[in-house]
Structure P
Amino acid sequence: MSENDDDLIVRAAWYYYVGGLNQEMTAARLGLTRARVNKMLSEARETGLVSISIDHQRAGPLPLETELEHRFGLDFCITTPAFGFGDDKTDSEVQKQIAFRAVGVAAANYLKKLLIEHDEITVGTGWGRTIEQMTLQLAGVRAPHAKFISMMGSLTANNAYNPFEVVHSLARRTGGEGFFLPVPFIADSEEDRKVLMSQRSVMKAMEIAHSASVCFISAGELTERSLLRLQGMISRAELESLRAIGAIGDTNGIFFDCDGKEVMHSISKRTIAVGLRELMKIKVVLLIAGQEKAIAARALLRSGIINGLIIDGDAAQILETIGK
């Protein structure tokens with residue numbers, strides 16, 4: 001066939017998701033094997049070509065959501081159904097990807113509702129794979145007067161969950177405007193940070209960030225498997241020194257202890273991001289995907305900066321039990 005792969009994926013998605021054809025019928029229409037169609041449909045979901053919208057409110061609040069709302073003083077809590085990973089033999093990386101997509105769908109649905117209800121909203125964003133999934137799952141909404149602003153500097157690696165890419169994707173999908181901090185996430189020195197922060201473009205971006213109506217952030221655990229380590233943003237020695245002074249997690253360059261209190265470290269003086277004090281003034285929605293994030297989530301929820309929580313069901317079950 002002369003069509004390129006993107007064309008085939010789009011046609012497969014139309015036949016399967018819109019036309020209601022099963023995979024065998026779709027494969028026959030395209031002259032492909034069923035295995036290849038299955039792979040293309042998976043790719044369509046993973047890249048955001050096909051997004052899923054679920055009207056969570058129709059089911060009413062779940063008991064677990066109500067419990068977490070009351071426990072942490074939240075305005076709202078949204079949990080996805082638990083997939084039962086605790087008793088599952090599914091590969092851990094596959095479990096993570098499922099959790100990322102599930103929370104991404106729920107977060108995209110919530111953001112879509114905000115964009116529809118508020119014409120000139122300013123939305124702040126963090127970084128990470130859960131935030132990335134929110135952008136991939138957002139579809140079917142036009143918000144030309146909305147603004148999207150990264151709440152932190154960009155990473156050195158060009159990944160889809162880089163703050164710059166997140167903002168660019170949200171602006172492209174909605175027709176809104178995207179703004180970002182044109183500086184690295186971590187400066188080489190405190191002096192360099194001061195110079196960067198004094199730049200007019202950075203000051204303007206920070207002004208927009210401080211005016212955000214809502215901010216979506218995620219939390220990371222401080223381990224060798226955390227994104228900060230995998231991306232080489234902090235060294236093993238820095239990780240160990242952070243844990244030695246009580247840090248158990250991070251969000252947007254803010255390192256916090258088990259009670260959600262900020263832990264000051266030399267890295268903290270070099271990060272370029274909206275700080276804890278400023279986040280207190282903004283409606284903050286925390287996205288948590290993955291059971292390994294439960295302890296960091298509990299800590300951040302204790303900080304008092306979180307207004308809403310969107311979390312996968314398996315992590316929510318763990319969050320409910322720890323610390324009781």
Structure Q
Amino acid sequence: MTWTAWPDAPAALMPLSMGVALTVDRLWGEPPAWAHPVVAMGRYLGGFSRWLTGRRPAAGFLAGAGLWALGAGFCMLAALAAQTLLARWLPPQRSTIHLAACALLLGLLLKPLLAWRMLRDEVAAVETALRHSLPAGRQQLARLVSRDTGPLAPAEVREAAIETLAENLNDSVAAPLFWFLLAGLPGAALYRFANTADAMWGYRGPWEWAGKWAARADDALSWLPARLTALALLSVRLGPAASWSALRTEARRTPSPNGGWPMGAMALKLDRRLSKPGVYVLNEGARPPEAGDLQRAQDLAQRALLVLALAMMAAAAAWRGAW
């Protein structure tokens with residue numbers, strides 16, 4: 001038995017589905033909110049926000065973990081049901097037409113679980129807004145980050161935007177593809193739910209205990225994809241060469257066990273300082289980002305995504321072909 005709901009699926013099905021998802025994302029971006037599974041995940045998680053905060057540590061932890069497990073289980077079951085129905089209606093092993101139709105539909109189901117175009121456009125909009133005014137740049141950045149953008153200087157606005165681009169290259173694209181590679185549509189759905197839960201519940205303060213399970217689950221599921229994303233960034237022939245040991249040193253400067261890897265790789269490859277005031281500084285000896293560096297960061301991320309996508313598609317074909 002393989003990851004799929006159909007053990008005898010051709011080796012080409014999974015790579016083709018990944019290609020469809022990335023192509024649809026590039027051409028059309030996100031589906032409407034009413035049809036977006038990640039929006040539904042957010043509504044589920046948001047519905048319990050007030051109820052969870054302010055509870056005693058043990059009660060908060062148990063409630064948060066239980067609601068996380070319930071939501072994650074539902075997402076995985078829904079994804080598995082869709083994958084199974086697709087396998088029964090369009091068995092891809094029957095003909096080339098069946099394979100193409102199955103890959104198209106599976107790719108369309110995968111697409112809402114990753115979001116590169118939206119991330120790229122939102123980050124590009126920060127530089128566009130900065131050209132208008134600093135307050136406009138801060139306001140646009142506030143759509144992407146949870147930190148207070150009010151006191152940030154132009155360089156700090158660009159630093160935060162580049163950090164968001166690097167970290168979400170993993171969270172919004174690489175990690176969903178990685179878990180799709182390992183566990184099919186249910187794996188991608190589980191990761192997106194875990195990442196959304198961490199973004200909404202994984203904070204200190206009132207969420208210290210209620211969101212602890214969500215934060216740790218996201219850390220575990222992101223551990224390997226974050227390092228693969230960093231490796232892809234280092235492999236791109238753009239900017240100066242950087243060693244794995246140098247990256248490891250930079251990655252350890254952040255409190256996150258995962259976020260520092262793609263952010264550190266981006267800082268080294270751009271040869272720019274990236275920081276969060278009062279928390280960490282990456283590539284400290286370099287200059288802060290300037291006008292044009294956001295575009296360079298997008299180019300670097302785009303090339304790294306191509307490396308990741310091709311590597312995962314090749315791995316999927318080889319792994320499936322071995323069965």
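Before moving on, here are some points about what is shown:
- Across the set P, Q, FRET efficiency 1/(1 + (r/R0)^6) of positions 103 and 239 (r between Cβ atoms, R0 = 30 Å, to 0.05) reaches its highest value in structure P.
- Structure responsible for -13000, with helix-only ellipticity at 222 nm (-39500 (n - 2.57) for each DSSP H run of 4 or more, over all residues; to 500) calculated and labels P, Q on offer: P
- Identity of the structure behind 23 (criterion: relative contact order in percent (Cα under 8 Å, 6 or more apart), calculated), options P, Q: Q
- Entry that produces 2.6 once distance in nm of label points 7 Å out along Cα→Cβ at positions 175 and 303 is calculated, selected from P, Q: Q
- Each of structures P, Q was scored by FRET efficiency 1/(1 + (r/R0)^6) of positions 215 and 271 (r between Cβ atoms, R0 = 35 Å, to 0.05); the highest score is held by P.
Coordinate-derived values only; no laboratory data. What you see is a predicted model; the values in this text were computed from it and never measured. Cβ atoms are built from the backbone, for glycine too; each structure is taken alone.
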